[in-house]
Structure P
Amino acid sequence: MSKAVDPASNKAKTPPTEAKTNNAEDVSKLKADRLKKLAQLKELGINPYPYKFERSHKAAQLHELYKDLEKGSENSDEVVVCGRIMNSRNNWLFTDIHDDSGKIQLFCHKDSLPEDKFNLLKLLDKGDYVGARGTMKRTPAGELSVRIKDIEILSKSLLPLPDSWEGFNDVEARYRHRYVDMITNPEVRETFKKRSLTIRHMRNFLDDNGFFEVETPTLQVEAGGADARPFVTHHNALDIDLYLRIATELHLKRMIIGGMERVYEIGRIFRNEGISTRHNPEFTMLEMYCAYGDYNELMDFTEKMLRYIAEKVLGKAEFEYQGKTISFAKPFRRLRMADGIKEVTGIDVSTLKTIEEARAAALSLGVPLDKEDSRGHIINAIFEAKVEHTLIEPTFLMDHPVEISPLTKVHRANQGEVERFELFVYGRELANGYSELSDPQDQRSRLEEQAKKKAAGNEEAMPLDLDFIMAMEYGMPPTMGIGIGIDRLVMLLTDSASIRDVIAFPTMRPVKA
């Protein structure tokens, strides 16, 4: 899929059908016809929903095993196959079934089938699951086929699939009825397979480097670790409000404090914010923390991990994304935020010493300002408006203002900055990493400032998590940590334009009755 959709629209109010008019009346008629066939099957004593079926081969295995079978030839090898009917021709003489490996054609000739089985064909429809036994042949046209000797229905489909010639192209309907999208658009299944591989190889890389996967609470007393608006729920037994986590950071740092030196979690994150081609309220993130490292080492490690994942998933570390060549094969660019702004705008923000000077610079560039309440927030607004979209090749954007990084160590050389990077690819943030703040007094001071903003009405400001401060007071070693958006990484590796293309069931407004 290459097109985004307005999540608030309500176009798809009926299930997608194979009829071009695609309205409720057509659906009703087609379903009624299938229900009649279902009743006929039962009258014949056939269970249209059996318990199991054992096959001998998948479609792809047969194509490999019999790739040398010549046109017009047959053999006596008996095979058993199963899958969903996706097409039929010449009154069921040729029938295509699909499994999760591909397509195989069934050759359904009356000379090969018992009469009752041949008559069963007229009760079948596109979308039904069938199992078949037969021998291998290749038609004069070159199509590998199973000449079937027996066939049985494995599941009767009651709703018709979209028309095979037109496909299933309504974008919102594809998101809303993802199961139909996966049936009719094989590339969608491939996207989710690559998503699974991405997470598998990410785990393998971390495990092989001595990390332990841990689990932290999804329901939290304080929603900390990021600037984001949380979802709120209520626990009846305790009679307290709890929050769906907006990050796993503070609990993973507790694990570091507890003596586990290398930990990570791949988990769902929830942020009560807008929906767009890059944002879904529920998404998946890797957070990883390692004792005794800093952000310089972390950039090296991140490069190696992303290169490894791309090579495992795609077989290469250089790939196309939305018409642009993206390379994970060569070293990523490292660019200080101040230098990036100067390259694009000509303004050296390091010379802006006050909030008034920063505001004047932003306004001179036409950068709109809203709630920016510090010099650092204004500098970040300039970056986001003028520089972010220009970072196409992988770039570590380094050394952010201290005001926008409350959990990060101050820069050891540059006053007013912290040792933080964001990784940008195709003008989008993919990862965020720090030399983690380990001074409990400094941390308390910064979170107290955040708490004041929260009390003043900033719903995205972090709370003062006193238990986290207490944990830090027991001693936290030097630590490097990173969060990587898995959905955005999968977008890159599958050339998907929207985050909803890589989330199986994206958040959408319910359809009105």
Structure Q
Amino acid sequence: MLALLRIRVRIGGSLLLLVFSSWPSFTSAEEVFLGEIEFPSSGAPDAQPEFIRGVLYMHSFEYDLAAVAFRQAQTIDPDFAMAYWGEAMTYHHSLWRRQSQQAAQDVLNRLGDTSDERAAKAQTQREKEYVRAAEILFGMTGKTKDLGKLERDIHYRNAMRRLYLAYPDDHEARAFFGLSILGVGSANRDYASYMQAAAVLTPVWDANRLHPGAAHYLIHSYDDPVHAILGLPMARAYGKISVGAAHAQHMTSHIYVALGLWDDMIAANLTALSVESKKTVGEGARSREAWHHRYWLHYGRLQQGRLEDAETMLRTTRERLGNDPLPRERAYYGAMFARYIFDTEKWDDAENWLAPVGVDIPGPHYNFARAFAATKLGQLDKARKLMADMHPGRHGNSEIILVAEEVAILQLELDAILALSEGDHEKALELLREAVTRHTSMPFRYGPPRISKPTAELLGDVLMELGRAEQASLAYQDQLSRTLLRTHSLLGLARAAAQTGDATVSREAYSALANIWHNADSALPALAEARGRADTP
């Protein structure tokens, strides 16, 4: 079904309200607001609204929808150089570290066979420089044609810096330059680069609080527990700026997770799933984005103490494994399985949630959780066998597929639990402290903890088991500095502080839990404990 789409855009300094009745991006008639930008171009007047629509979608990483809009602009004006630039840029997913180089080159070659031909169709010097920057990015210049992706990304960043300095009033040049900084720094989460990007982007945000790129890229800049509070205003705004972009709705939850705002995180991902399910472009409900949203939603439900909801999500995901599952679905099931086992501590229930026979689960999370549960149940030989099947990922979603160093940390955790089971307490603690050191030395990665049993939290659990509450309290506080208001760490801190006589810290931790669990399942094991020991209003 065709939909009604309303977009506010600025062209030539004038605010226009554009209403379309034939836009095939949603399956039911509704109005969709994507933000407001000024991006003047030399394309035909009838093509410019489609071009603006494409840029708005691209700012929210809705690349498929953006490409459709840019192609529509090309249909209206076949010589519209910036429409080809836009479509080519939809093949560069900088923060996902993915790029379809050949597809982007094919788009630009449709504009012209050579760089000179492409430049001739760009009607202004500014547009020529945008097209040239794309040629640099996709290896279509003498300097970049033989370079790898990261090297080309760096050259592109430098080209966008030159463009933004040459046109200081062009907020799009500034926004895309900021994004290019983030793209180069994303592999190692370079804080200096992320703060540099924030400094570049903030003037766009200050000038236009409805700019989707400014809000989005600043959220990425502040996407860690230390800086997340700076991104809270953008998170509060972004969901309203880009109502029609599922990724925008989800993106706000990056800040909410970093700050432990679980209710907001849940609401954001429920909205994202609703928007995603209405797509007719791409895979819709089975898309990459939908599984990303579900994964975060599942983690949030566990934190809220909504274990029945989390279990239902896990069951539904398992059932999908028997229906020609995508590789992504199998990987996400393994990660959700691990989350559920660790956050419920239902060790004897792990084998009841195994994937159907014949369904391979990629990634180490699945066997890690199974091995951990087997160790807790005293099945040490089984645990060792499962440990041997934990391998780092090679391809796939980096949110799920762990690198070799992360798998080594999982191995340390399992070795520690095995040592504890065999009575070697000091070896267990030594291994866990090494795991904590190695984990904290790695670049921070946003979102739910990549190590499904966070290292300092596990250290705290073992110290509590050994009767060392004071040391355990410090370990839990260490974990909470990186995973704010994570409920298992809060519960551990509350209990450890109570044992050491620190009533204030204990009450504060219990109060935080009672607040987070305000709508938790009544059967949640620690719910009565938290409510009974929390500070009363």
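As an exercise: helix-only ellipticity at 222 nm (-39500 (n - 2.57) for each DSSP H run of 4 or more, over all residues; to 500), calculated from one structure in P, Q, equals -19500. Which structure is it? Working through the options, I get structure Q. Structures P, Q were compared on Kirkwood radius over Cα pairs in Å, and the highest value belongs to P. Each of the structures P, Q was assessed by mean count of other Cβ atoms within 10 Å over residues 209-216; the largest value belongs to Q.
Calculating distance in nm of label points 7 Å out along Cα→Cβ at positions 49 and 441 for structures P, Q picks out P as the one with the greatest value. Source structure of the calculated read-out (Cα Rg over 2.2 N^0.38 Å, for residues 113-152 alone, 1.27) within P, Q: P. Source structure of the calculated read-out (relative contact order in percent (Cα under 8 Å, 6 or more apart), 9) within P, Q: Q.
All of the numbers you see were taken from the coordinates with simple rules; none came from a lab. Being a predicted model, the structure only gives us computed values, none of them experimental. Cβ atoms are built from the backbone, for glycine too; each structure is taken alone.
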